[in-house]
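Novice: For reference, the structures are reproduced in the following blocks.
What follows is calculated from the coordinates using simple rules that are stated; it is not laboratory data. On a predicted model such as this, the values are computed, not experimentally measured, just so you know. Cβ atoms are built from the backbone, for glycine too; each structure is taken alone.
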Structure I
Amino acid sequence: MAAVTSTTTSKKTDAFSYVLLAIRGRQAGRDYYIAMCPLKLIARLFLFDEEPLPGEMRAQRQLNKARVPEIARYIGENPTEYVFSAITASIDGEVSFEPLELPGADGHVGRLTVPMSARFIINDGQHRRAGIEEALKTRPELGEETISVVFFLDPGLTRCQQMFADLNKHAVRPTKSLGILYDLRDPQSQLARKLMTSVSVFHGLTETEKTTISNRSIKLFTLSSIYQGTRALLNKQKMSPIEPAEEKLAVDYWNEVAKYIPDWTLVQERKASAAEMRRDYIHSHGLALHALGRIGAALIAAEPKKWRERLRRLSKVDWSRLNAQTWEGRATIGGRVSKAHNNVLLTTAALKAVLELTLSPEESKAEDAYRKRRK
C-alpha cells in the first residue's frame with residue numbers, strides 16, 4: 001500500500017501536515033494506524049531528538065551509534081534482499097483519519113493527516129530509522145521504497161515509557177546457533193552448516209537451535225561453537241568469503257582433531273552419554289572448540305605441511321574436570337566452565353604448551369597474569 005507523501009494545509013491548525021494512506025485498527029480500546037512510509041520520509045518524520053527530555057521522561061534507550069553503520073551497510077550491501085519489521089511510534093498531535101469508500105474496507109482504510117507540528121517518539125525502531133537515514137546518503141534511489149510504521153495516539157506522550165517497556169518485555173532474540181542456521185548470506189555460517197555433515201563427529205551431535213545444551217540432550221556440540229571455533233581456525237573476519245581450500249582445511253582439521261579426542265567418537269557410537277561427557281570433560285564445550293580453533297591457526301601457520309604430525313600431541317591432554325590443577329582458573333572457575341575471552345586465552349595457552357607453540361602477545365599477557373595469581 002503506497003503512502004501519500006504530499007503536504008496539505010490543515011483546516012484545524014492552519015499548519016502543514018503529512019497525509020498518509022493508512023489502515024485503522026484498535027487495541028486496548030484505542031485506535032492505532034498502520035501506514036507505508038517512503039524511506040526518504042522516515043528521517044524527516046522522526047527526527048529522533050529526545051535531548052531536551054530529562055532522563056526520567058525519555059521513552060527510548062539512547063541511540064547506540066555503533067549499530068547505525070552496521071544497519072546502513074546491511075541495506076547498502078543487500079538492496080534487493082534487505083528486510084525490516086515495522087517502526088512503532090507514539091504521536092502527540094491533532095491527527096485526523098478520513099475513511100475511504102472501498103468495498104469490504106468497513107471504514108478501516110483511509111487518509112491519516114498528521115500535522116508537522118506533532119511530536120513523535122519512536123517506541124521501537126530507532127536504530128532502523130538512523131540506519132535508513134545513513135544508507136540513503138549512498139543509496140538515495142532506495143528512498144522511494146517503503147517501511148511500515150505503526151502509529152499510536154498518545155496525547156502528551158504520557159504512555160510512551162510504558163509502551164517501550166511493554167514492547168520490549170516479551171522480545172526474545174534468536175539464539176546464536178539458530179541465527180547461524182538460518183543465515184544464508186554469511187559464508188562462515190554456510191561453512192559451519194557444511195561442517196555438521198562433513199566432519200564425522202559433528203554429524204548427528206550438533207545442537208542447531210540452542211546455544212547451551214540441556215543435561216538430557218544427546219547432542220555434544222552447538223552450531224555456534226563450531227562456527228566460532230572454525231572462524232578462529234581460519235582467522236576470518238565476520239562475513240569474509242570462504243575459499244574452497246579453506247573449506248577443505250576446516251574439514252580436515254576437525255576430523256584430525258577428533259582422532260585425538262576419542263571421547264567424541266564414543267558418544268557418536270552411543271558407547272558414552274553426551275550429558276556425562278559434557279559434565280565430566282572440558283573438550284565438548286564451546287570454550288574448548290574456540291581454543292582448538294586458535295591453536296589450529298597457529299599450528300598450521302607454523303607447520304603448514306606437517307601440522308597433522310604435530311597435532312598428535314593433543315592426545316596427551318587430560319581434559320577431565322578432575323584435572324583441576326590444569327583447568328581451574330583457565331577453563332573453569334569454581335568448577336564451572338567459563339566462556340569468557342580471558343578463559344579462552346588461558347585454555348589456548350595450556351594447549352599450545354602441549355603442542356609447543358608460541359603464545360600470541362595477548363595470550364602471553366593473560367598467562368603471565370594467571371601465573372602471578374597462582375603464586
Structure II
Amino acid sequence: MTDSWRDHVRKMYASAIGRHRRELITPALILDLDVARRNLEFMTKRLSTMKAKLRPHVKCQKSVELARLQVEAGAIGVCTATVWEAIVMRRAGIQDVLIANQVGGREKIAALAHAARQGGLTVAVDHPANAEELSKATQAAGSKLDVLIEVDVGMGRGGVRSVEAALTLAHRLAELPGLRFRGVQGYEGHCMLEPDHALRIQKANAAMEYLGTVIDRLAAAGFRCEVVSGGGTGTYDITGNNSRVTELQAGSYIFMDNFHGGLVPGFSRSLTVLGTVIIQHGNTIVLDAGRKSVGIDFVLPSMVAYPFYQARYFAEEHALFDVDERCSLKLGDTAELTPGYCPSTVNLHDAYHVVEKDTVVDIWPIVPRGPGHGGILNDL
C-alpha cells in the first residue's frame with residue numbers, strides 16, 4: 001500500500017475528523033483507540049509471564065498503524081494471511097513478517113520472491129511441490145525465504161498430516177536453494193470454537209503435544225525448530241504457556257468481537273459499526289448496517305446500547321431488531337453494533353474512524369485485499 005493510497009483514503013473520509021462518534025455517515029467502522037490500547041496493554045502484561053512472544057495476526061486488523069502500535073509494545077513482528085498483506089507490512093517497515101499460510105499461484109509466488117529481497121519474510125509450507133516452486137522463484141529473483149513446516153494439529157486444513165510427511169518435507173527443504181528451514185507452525189484453530197474452557201484447554205494441549213512429537217522427530221533427524229508458531233486469541237492463555245511454543249499468532253484480542261469476547265476474559269470491545277435507523281414500524285427497527293457492513297460469522301452482532309436484543313435478521317444492507325419499551329431509538333437515530341466477527345467486518349471497509357474520548361481524531365486506511373492498490377505487480 002503506497003503513501004498515495006493512504007493519502008487518498010484519508011482525503012475521502014477527512015470530513016469525519018472532529019465529529020462525535022455518533023454523528024458519522026453510516027455505515028461507519030469505528031475504532032476506539034483508548035479501548036484498543038487497554039487491550040494491547042492487557043495482552044502485553046499477560047504475555048510477560050509466558051515464554052511465547054506475540055506475533056499478532058494482521059488479517060484481523062489489516063492496518064499498518066495498528067501493526068506499528070503492537071510492535072512498539074513488544075511484538076516480535078506480525079503474521080499475515082496473504083502475500084499482499086505481507087508485502088504491505090514489509091513496505092511499511094515491519095521487519096519480521098510471517099505469512100501463516102501457503103502461497104500458491106505463479107504471480108503470487110513471484111511477488112513473494114521479489115519482496116523477499118528485502119529480507120524479513122517467512123512463509124508456511126506443507127508440500128514439497130510448493131517448496132520447489134518457491135525455490136525456483138527465489139532463485140529467479142535473487143532472494144531467500146525462511147520457511148516453517150505447517151503441521152496439521154487437528155484442524156484439517158493446511159499442514160502435513162503425519163510425522164513422516166514432516167520429515168520428508170524437511171529433507172527436501174534442505175536440498176532446495178533459496179529456502180531456509182526455521183521451524184514449524186501448528187494452528188489449533190479447531191479449539192477456538194470450543195466454548196467449554198476446560199475442554200478447550202484439553203484440546204489445545206493435545207494439539208500442542210502432537211506438535212511436540214513432530215518437533216522431537218525433526219530434531220532427532222538434525223532439523224532443530226528455532227521457531228514454533230501457533231495460537232490465537234481464544235487459546236493464547238493456553239498455548240502461550242506451552243514450553244515449546246515460541247510465538248503466538250493472536251490478533252483479534254485488539255478488537256474483541258462477540259465471538260472472541262465469550263472465550264477469554266480481560267479484554268473489551270474496541271471495534272464497532274455505526275448504523276442509522278432508516279426504518280421503524282411498530283416494535284421493529286432497521287439499521288443501515290447489514291452483512292455488507294458487519295461480520296455475522298459464528299455469533300451475530302449486537303447493539304452496544306441494547307445488548308439484550310437478538311437481531312431477527314441481517315440482510316445485505318439491513319439489520320432488523322425487534323425491540324420493546326426499553327429501546328429509545330427512533331427514525332434517524334444512530335446506534336453502534338459490536339461485530340459478531342471482527343476479521344470479516346474490517347474487510348468490508350476502506351478505513352477506520354479512529355476515536356479518542358468519543359471524537360474522531362484520525363482516519364486509518366485498511367490494507368486492500370489484492371495487488372491492485374499500491375502497484376505491487378508493477379514491481380515484478
Structure III
Amino acid sequence: MKAAALNDVDDLDTAVYSFPAIRGIQASREYYSAMVQLKLISGIFRFNESEVPAQFRAQRILNHARIPEIANYIVSNPKDYVFSSIAASISDAPVKFVPTPPDNPNSRVGKIIIPMGARVLINDGQHRRAAIEMALDERPELGNETISVVFFIDTGLKRSQQMFSDLNRHAVRPTKSISILYDSRESFAQSIRDMASNLPIFKDLTELEKTSISNRSKKMFTLSTIYQGTAALLGKKTKVKKITKEEEALACEYWNTVAENIPDWQLLIRGDVGSSSLRNNFIHAHGIAFHALGLAGHALIEEYPDTWKERLTILHKIDWSRSNEKVWEGRAMNNGTISKSQMNITLTVNYLKQIMKLPLSPEETKIEKRFLKQIHGTIQ
C-alpha cells in the first residue's frame with residue numbers, strides 16, 4: 001500500500017515516530033521538514049539493497065570508502081560539524097501531520113507522525129546516514145543532536161527515481177580553491193591563505209575561487225595549485241593536513257627562492273610582464289610546473305638539507321619555453337597542449353630532478369626509461 005494522504009488519516013494505532021515539522025508545498029505536493037535525532041537515523045531509513053538491479057532502485061549504492069571520512073569529520077569536530085538536510089520518501093504506511101495549534105488546520109507548524117513500520121527511503125543523503133551511524137559508535141553522546149530531514153510522500157518507484165535525479169542533477173561541488181579559502185579548521189589551509197596574501201610571487205597574483213585561470217586573467221596561480229604544490233613540497237599525503245611553524249617557514253623560504261631563480265617570475269612581480277603572456281609562452285606559468293617544483297623540492301631538501309637554496313640557482317639554466325619541444329613535449333605537453341596527468345607530472349619531476357642532480361626513485365626510473373624509449377626508440 002502506498003502512503004496515504006496525510007489528511008485522510010484520522011488515527012494511527014501502531015508504534016510511531018513523532019517529529020517537530022514544518023509543512024510546505026512543492027510542485028503542488030505537500031512535504032515536511034522535520035528535526036530528527038541522530039540516534040534514530042539508522043532505525044528510520046532503509047536502503048535499496050545493492051543486489052537489486054539499478055533500474056529497480058530509487059538510489060545509487062553506497063560508496064563505502066566515503067563513509068569513514070565523513071564519520072571522522074563528525075567525531076573530530078563535535079562542536080562545529082555541520083550537515084545539510086537528508087531528503088527521504090515515505091511509503092507503505094499512512095502518515096499524519098498534526099498542526100499546532102490542533103484547532104488551526106492551516107498551520108504550517110506542527111508534528112509529523114510516521115508509523116515505525118513505514119518504508120522510508122533516502123533520496124539524497126545516504127552517505128550522511130551511514131556516517132552518522134558509524135560516528136555514534138564512537139561518540140554516542142551525539143545521539144540527542146538533530147539533523148533536518150525533508151520527508152516526501154512516495155508515489156511510486158518512478159517518482160522516487162526522478163526525485164533522486166532532480167536532487168543531484170544540479171548539485172555542484174565547490175571548487176577546491178574556494179574550499180581552501182573558507183576552511184577555518186585545517187591549519188594547512190590557513191597557511192596557504194597566508195602565503196597567498198604575503199609572499200611576493202603570490203600576492204595579488206592568486207585566483208582565490210576558481211581552479212582554472214581564464215586567458216585574460218591577471219592571476220598566475222590558483223589557491224588550489226599553491227595548496228597542492230606546497231603539500232607535495234612538505235610531503236603531506238593525508239586527507240586532513242597539519243603544518244608546523246617550521247614547515248610553514250620552510251615553504252615560504254622555498255617558494256621565495258624558486259621565484260628568485262625564475263627570471264620571468266621576477267618580471268611578473270615587478271609588473272613588467274603579464275600573467276597571460278607567461279601562460280601562453282612558458283611551462284613554468286602552469287600548475288604542472290608548480291606541482292613538479294614542489295615534488296622536486298621535497299627530494300632536494302631531503303638530499304641537501306643545508307645547501308638546497310644554493311642548488312636552486314640551477315633553475316636559471318632551464319629553458320621553460322613552450323617552444324622548447326625537445327624538453328617539454330611528452331613531459332609537460334602532449335601535442336603542444338599542457339597536460340597535468342600523473343604521468344606528465346612524473347616526467348616533469350624527472351627532468352627537474354636530473355637538472356638538480358637528484359636520483360630518481362625506482363618508479364620514476366621505470367617511467368623515464370619508457371618515455372625515452374618512446375621518444376628515441378631506445379633505452380638510454
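Novice: Supply the structure label, taken from I, II, III, corresponding to distance in nm of label points 7 Å out along Cα→Cβ at positions 215 and 327 with the calculated value 1.7.
Specialist: Considering all the candidates, the number was obtained from I.
Novice: Hey, another quick one. Who wins on distance in nm of label points 7 Å out along Cα→Cβ at positions 135 and 263 among I, II, III, i.e. which is largest?
Specialist: Comparing I, II, III by distance in nm of label points 7 Å out along Cα→Cβ at positions 135 and 263, the maximum is at III.
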